Structure P
Amino acid sequence: PHQRWVLERVAATAGRVVVMTEAARERLCGEYGIDRRKLVMIPHGATLPTTPRVKRASRPIILTVGLIGPGKGIERVIDAMPSLQTVAGRPRYLVAGRTHPKVLASEGEAYREARLEQVQQMGVADSVSFDDRHYDRTALTALLQSAAVIVLPYDSTDQVTSGLLVDAVASGRPVVATAFPHAVELLRNGAGIIVPHDDPEAMASALRRVLTQPRLAGSMAAEARQLAPAMAWPVVAGAYTQLALRLLAER
């Protein structure tokens, strides 16, 4: 209740409220009663690759990036991996990211260890790996570009903004994601495939399609590259600058 009160007071005081997705706009209007005329949509920014292509690994990489912990849905992709072992090139699943600091403080590495145990039980130890190194922006961009497909298997059904989703699309690679609002919105025109939550079979089917249908993967990557320029940080910064100038002119 207090958080809601603060949000409503801030919105009432602000000249404009910036949202990063249409889903966020609808939520603020519908659930918080914020005046639609105050809401301005400026997308989450991304660093665009400076090199269009990078050398890819001999085994296709299915990639998940980000802070690790419950709710990330990594177990769903691991569940899907046995059925992907017959795909040409024997794709491997790379989970790149450290454990979320709050998770680490409360639960230690229990989630990561459980996933490693799951990998052993599923018999896919040679096809799933975890990398807890820190990636700077340049290295992260190169890592994203190296993937055959980027997967965001989040458990959340109400996430309206994902910076990693934006980074994935900006990298120009195909994306497979669960049906959280930002993914549904950003990938609806063909930059990715949306799968139901908690459905390893649908996840495996989507990944198999991307990995075995070069024309499909190519069209998804092309659509992602079409979306990317509007997300570039200079473009986003320019939108904020123009908004600030308009507000000053109204004073």
Structure Q
Amino acid sequence: MAQLARIPVTLAYAASLVAVTAVLFALGPETQDRVVLAASTNLHNLRHGHLATLVGSAFVTDAGPMYAWLPGLMCLLAVAELMWRSSRMLLALAVGHVGATALVAIGLVVAIDHGWAPAEVSRDIDVGVSYGAAGVLGALTAAIPRSWRPVWIGWWLGVAAGVAAAATGFTDIGHVVALLLGMLLSARLGRPCGWTTTRGVLLAIASVFGLLLLASSELLIVVAPVAGAVGGVAGYAAGNAFGGRQADHL
């Protein structure tokens, strides 16, 4: 119970997702489709000034059965909240969700105006927690122990590069943007709390969830881990080289 008291935002957010999903299910598929469309942060809604979708879309999902992804999301949010406390975890969630949405929208405007993407993409459904979750994942970077941090950074930069190279839609790019925003933000979050066995287990589960979140297609589930492994090895080598140079100066 003491641990649960330390993750109020995680529990409240998960409860909100369950409640909204249950209500929409009870109202039927037609109502659910209308709500999803209205809450979407697609370019059409944003261009028409529906800025409330930046908040509402984080509580409406179309990602399939909740039992398949909610436990992983809770582990991710929980370990971030335990390491960074509630306010900083919430900041990372907001930066990932809103920041990635805004940057993707700008990119889509440019792509549509130059004929690189069809105009119909402006009405694509874009709801859910994935951008925010990717931002939180990236924000864990500065909390990783210093000896493992180069491998962590290399792995996720490799995954991000693989996803960007083999992206099948703007959502994949949004995940990469959110992850990078979170990694940049992590340097400004201050001193994290200490690691425990429980937090380590949560991080392991959160990392698997994060990989599946970013690698959202059959192609990406192959490309992303390979690219991540290459990045992790590069990060390990860079960390050793940097550590060796520091030792030489002592």
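Where a number appears in this text, it was derived from the coordinates with a stated rule and is not lab data. On a predicted model such as this, the values are computed, not experimentally measured, just so you know. Cβ atoms are built from the backbone, for glycine too; each structure is taken alone.
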TODO: Figure out for me which of the structures P, Q the number 16.9 belongs to, where mean count of other Cβ atoms within 10 Å over residues 6-13 was derived from the coordinates.
DONE: Q
Task: Parent structure of the calculated result 0.5, given that distance in nm of label points 7 Å out along Cα→Cβ at positions 126 and 174 is the read-out and P, Q the choices - done: Q
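Taking Rg and Dmax of the Cα atoms in Å, for residues 38-85 alone from the coordinates of each of P, Q, which one would give 14.2, 39? Don't skip to the end; give the middle numbers.
On the way: P: 16.7, 51; Q: 14.2, 39.
Label of the source structure: Q.
Given a value of 13.9, 38 for Rg and Dmax of the Cα atoms in Å, for residues 118-221 alone, calculated from one of P, Q, which structure does it belong to?
Numbers: P: 13.9, 38; Q: 14.6, 50.
Derived from P, not from the others.
Which structure, out of P, Q, was Rg and Dmax of the Cα atoms in Å derived from, given a value of 19.5, 65?
P
Matching task: -14500 is the computed value of helix-only ellipticity at 222 nm (-39500 (n - 2.57) for each DSSP H run of 4 or more, over all residues; to 500). Pick the structure from P, Q.
Details: P: -14500; Q: -23000.
Comparing all candidates, it corresponds to P.
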Task: Which entry (P, Q) yields the derived value 15.5 for mean count of other Cβ atoms within 10 Å over residues 110-117 - done: P
